[in-house]
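Novice: Below you'll find a set of structures to go through.
Laboratory data are not the source of any read-out in this text; all were calculated from the coordinates shown. Because the structure is a prediction, the values reported are computed rather than measured.
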Structure I
Amino acid sequence: MIELTLPVIVAALLSGALVGLFLGTFGGGGSVLAAPLLIYAVGVSEPHIAIGTSAAAVAAIALISLTGHWREGRVKWPCATVFAVSGFLGSLIGSTLALRVPGDWLLLAFAFAMAAIGLSMFRRPKSEGNPDVHITPALIGRIAPMGLGVGGAAGFFGIGGGFLIVPGLMMATGMTLANATASSLVSVTVFGAATAANYALHGQVDLRLTGLMLAGGAVGGGLGILLARALASRVRLARGAFAGLIVLVAFYVGWKAAQSLGWTG
């Protein structure tokens, strides 16, 4: 287990703040940076511990960001709850499979997932959506299977899955981007908690680092909500810049994993 020196503590706090900032601002995508930050900034050497710890931290940080969006009335609770409940089982299945994959191979797969996340964030929604969407049996039939699949991906890669939840909610329900961003945090919280619990049962969560990231994330999440409000008219430009950052980090993670596997000579 990593020693909590001052540089490690500061790195964990700043990593949590960065994840919280992006989660609060964009709803999705921020959580995918948590595990790479723990490995390359904080210094966690075991990929499974980094993923398990990041899942716990992301769940808690997302919950903090969720309360802010809830107060401002952006969360569509019926739709968000169906998505989260159906994805809970998927996240348990996905995280159980991931625990059986060697760390370096898991990081390589994680890099490809990051690249897909970043590229998907460049996609522009087809419409602004309906701000007054209400749950119906037909919507439940569309939301539940999508939640199950997204939960599986979130559990396997140890990420919140907001990058899939946001477009998934928009596609299934027709809600607005703002409502989907806020509502996605319900699932990010649930998926992260389920994944973290599964990893914790196998001794793959460092609660000290989780606490430090949570402390930083509380600050970053609050700033992210304020930033989301300020960027309301420029959210696509900001989201595009963030997507580019994720793709660059994906390249770095993939390169480091390939080095560990001996693929780069």
Structure II
Amino acid sequence: MFVLVAISIVATLVGAQFLHILTGLGAMTAVLMLIFQDTILSLVASVQISNDGRVRIGDWIEMPSQNADGDVIDIALHTITVQNWDKTITTVPTKKLISDSFKNWRGMSESGGRRIKRAIYLDQHSVRFLEAGEVSRLHRFALIDGYLGEKQRELGEWNARPEVRGAEAVNQRRVTNLGTFRAYVEQYLRHHPKIHQDMTLLVRQLQPTSEGLPLEIYCFTNDVRWAFYEGIQSDIFDHLLAILPEFGLKVFQGSSDAPLDVNLRRVDAPSHPAGPGEG
């Protein structure tokens, strides 16, 4: 009401119509909004970012659309400056953090755990049942001694059922080398001092592909620092790859390790020219 009264007073003083003054102000406002569009949007984005705290200085953000992947080092009205991991600098318009999607890794840092999600691709031809002697030999592994004992008791009760007792081996349940290795990997991670035991820990099979049978490890390290995380992850997979032969398993890979045996045989030329119809 006060604004309308003020406009009416100004229109009366200058001898113009109220509607003309109002129309002129509307046109001027539209022009100003067009000229200062980026500034207005950036201002709104800055206020929203500061209120909800979605981005702070020191956060690791990942924004592929802007080629940004690194730490936020400055937040200004118009731009946010990101120092990428290759030490290059990327400036992202502030309004892009409202309109576009990005990933903020702050939650990972604050949680105290960093995810490992990687698979070992096994050769499916190496998966088989374990013989009694092999099961006894695997009791040497302290991590799965309890598992094997419980599994043998469970399978013994199953195979002692009247309809199964005395049947052929194909009708009985037996321990597999893959199932035993999967139990070993889980127990190995459960006892690993660098694995976060209060977060999700899984050892699972994925859909088999032409690349082999993926055995995926899904867990979290208790050290979120990049270099230490990579070291922990590498040590785990070094150990698992080295111990695979103990379970009779092989890793699948595109190139074959089999020796190449090439035999060259000499073919003598015919003693007379080939006639019609002869090859």
Structure III
Amino acid sequence: MKTILITGASSGIGRATALHFQAAGWNVAATMRKPADGKDLAGLERVAVLPLDVTDRASIEAAIQATLDRFGGIDVLLNNAGYGLAGPMEAVEPAQLERQFATNVFGPVYTMQACLPHFRARSSGLIINVTSIGGRLALPFNSLYHGTKFGLEGISESLALELQPLGIQVKLVEPGGVRTDFAGRSLDFMQKPGLSAYDASLQGAMSVFRDPARGQNYSDPAQIATVIYAAATDGKPQFRYLAGDDAKEMAGSRAQLSDEAYRDWAIQEYKL
């Protein structure tokens, strides 16, 4: 019986993925900062709810060891935990910047580091990193969030090359918009008193982001979980998996534009 370890499993994509793999007969280590948030998952067969804070290396090590003790091995590591930071980059506070990269980049790196000795010993294993369509293209007032997603994509692409000779595979799942409480629970905003130069552009962009029609093409977390399950089980050498109709549409449109044409389109589209 195979085992998956999932970070950020208390809600959204992580929780939906835990439920999907459990229903498919897998062992699931559903990790989260506050295990009390996963009481419903803890009552399911073959599910271990474990504390794991991706910004705490000791927490990562403890969760991986607990998974090995409980299930005897790990076949798939899913780095899903994430945090978003929006607003003018000029307004970012050091603590916000550090949290953004600690959660979205350093955390996955430390988690992969902690799993790799186990994978190497078995000459097998799969790492799936959940990035975003925002790891392929950028939207205004999300510069640091995009920086983390572009960064994790680059790390993953290089890592896939160095791990393949060891029998270990790396894949990316790139969701578009997802119907979760991410904007309320996992989104922070950069703002600075007296910094008004961006107000007009910011107001224009936010009017587009908050347009209810924008969410009509978003995916439910369960739909993203289905893509993650396919990536884990299809046996293909495929590296990137776009998840969601909007992600596929955005990637296709971006691929047809030059950098300059995309910039001009985005300035008009987001009312900058």
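Novice: From which structure (I, II, III) was relative contact order in percent (Cα under 8 Å, 6 or more apart) calculated, if the value obtained is 15? Walk me through the numbers before you get to the answer.
Specialist: Values: I: 38; II: 15; III: 20.
This figure was derived from II.
Novice: From I, II, III, which structure was semi-axes √(5λ) of the Cα gyration tensor in Å = 68, 34, 20 calculated on?
Specialist: Values: I: 28, 19, 17; II: 68, 34, 20; III: 32, 20, 18.
Label of the originating structure: II.
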